[in-house]
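Below you'll find a set of structures to go through.
No value in this document is a laboratory result; all are computed from the given coordinates. Note that the structure is predicted; figures quoted are calculated from it, not measured.
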Structure I
Amino acid sequence: MKILSQKYLFSILFFSILPIFSFGLEGKFEKKQFGPYRVELSQNFQSGLAKLVIKKGRDKAFEETELGSHYYFGNNFDETLEGRDLYSGHNITGNGISNLVVSNWTGGAHCCHFLHIFELGKKLKKLATIEANSSSVRLVDLDRDGFPEIEFWDGAIDYQFAPFAYSPGGRVVLKFQKDRYELATQLMKKPAPSKRKIQAVKNKIKTAFETEEKAHLPYDFLNFMMELSYTGHFDLALKIADEVWPTKKHSLEKFKEDFSQALRDSSYWRAF
């Protein structure tokens, strides 16, 4: 993870951050102050209700209540941060206004991760809610402009062709553009693999089809399909499926139809 640039550090001069933590038998409470905004995260252990409240002075600017959820300051889905919030109170979009980053985990083994990003300007503005399912999420400066993009893995085909552990995601990058986060296709696209690499992967996939469990499609096959589809080579992915699909195995056309529909149903890939 890249160290915060001078542009990030400069903004801290305008915002004081005072964390307050409280844990009791009935729940937990955490509060931070960002200039005129006070952000409160709470969870009631008895009822299971979790709450995110943002106040400006005495006025409530935003409130969200979720049953069974867990709210955290910062990006709690990046394990390398070890729970540290490196972003709230800093300008992470490049528009000169400080931001607030709050994670919301709704509980469960494989779901769901939400990352809320607010703008702490004269008026509070919610810029985005990133729905990452069970994916990790990174805020990382991929284009080296001093401000991080949002990177995660889209679980468009989770459980459809294989169990969760064998269902690869497609890499998604979002970049702040003018007043919103949009799909950064220029940071997602890659050149098509060389013929040599394609042949090596095809050989590996054919072996997997012959030797692996028949109850689901091989991970290597699905992973290559997703990698090609999310780097700008969807048509090539379908062509590879034609070339590696076992002659004795039925339903190739159904797989291609279902795979294509799964990607179209993804709000992220559909924008691609």
Structure II
Amino acid sequence: MPSVFPGMDPFIESDEWEDFHANIISEIQTALVPSLRPDYLVRSERRVYVEHPFDDPQLIKPDLTVVRPAGRRNPRRGSSASATAVLEPVECTLPGPVEVREKYLVIRKLHSAEVVTVIEVLSPSNKRVGGEGRDEYLSKREEVLQSRTNLVELDLLRGGVRLPTVEPLPVGDYYAFVCRVRRRQHADVYAWPLPHRLPTIPIPLSPGDREASLDLQAVFDSVYDRAGYDYSLDYRQPIQPPLDKADAKWVREVLKAQRRKV
């Protein structure tokens, strides 16, 4: 079943992002193959790094430990209470690093295996100021921009800090950056607001070869339908990050209209 929203579904960001990220990478790969064959391959690769995200509880994976229940005082050593106290297990977070694995796509020439284009779909950790994930991503981004490799970046997250640019970015909720080898430090930036459909963007290849085309809306629609987000997302919950008044009103109207159809 298709999404009730014309473009990005704002509920995915807080409820299903990890699954969505994996699925959209796979769907982009599938969508590009017909226009890349027989000269190019598109494959997913993975970057691994360690995060210490304890300033952001949403990124911490909890563990199980035994602690004293809140509100109960420690019995004095040697008292009878210490012999009869029963500690119950309570789920708490244990300090420690978190290993992060992020997938991205690489387009290579078939016979030489030369990397031609890198396609990135940003994750929340890439947009968290002060986090290892952002530092790691920006370092890799700089490496690509200094090489003879095209770079395409998709920012389908409303939350977090945007990618750095010299000039101010155009107004939008979502962005696509297309950086070509012949103009390494410049990007064509596509920006669109929440109520709009996702655009079709070019995917640059080797100089002299015709660029591929990627219909982001078709990719999103396929992922949404195959993953069954229409019944897994809880549309009664508040959207995170919060919307401004105009967009919040628009979302309520869309959901209200949908309920009238059902």
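Some observations on this one:
- For volume of the Cα convex hull per residue in Å³, for residues 101-140 alone, the highest value in the series I, II is held by structure II.
- Computing Cα Rg over 2.2 N^0.38 Å across structures I, II gives 1.17 for structure I.
- Origin of the value 1.14, where Cα Rg over 2.2 N^0.38 Å, for residues 125-180 alone was derived from one of I, II: II
- Looking at relative contact order in percent (Cα under 8 Å, 6 or more apart) for structures I, II, the greatest value goes to II.
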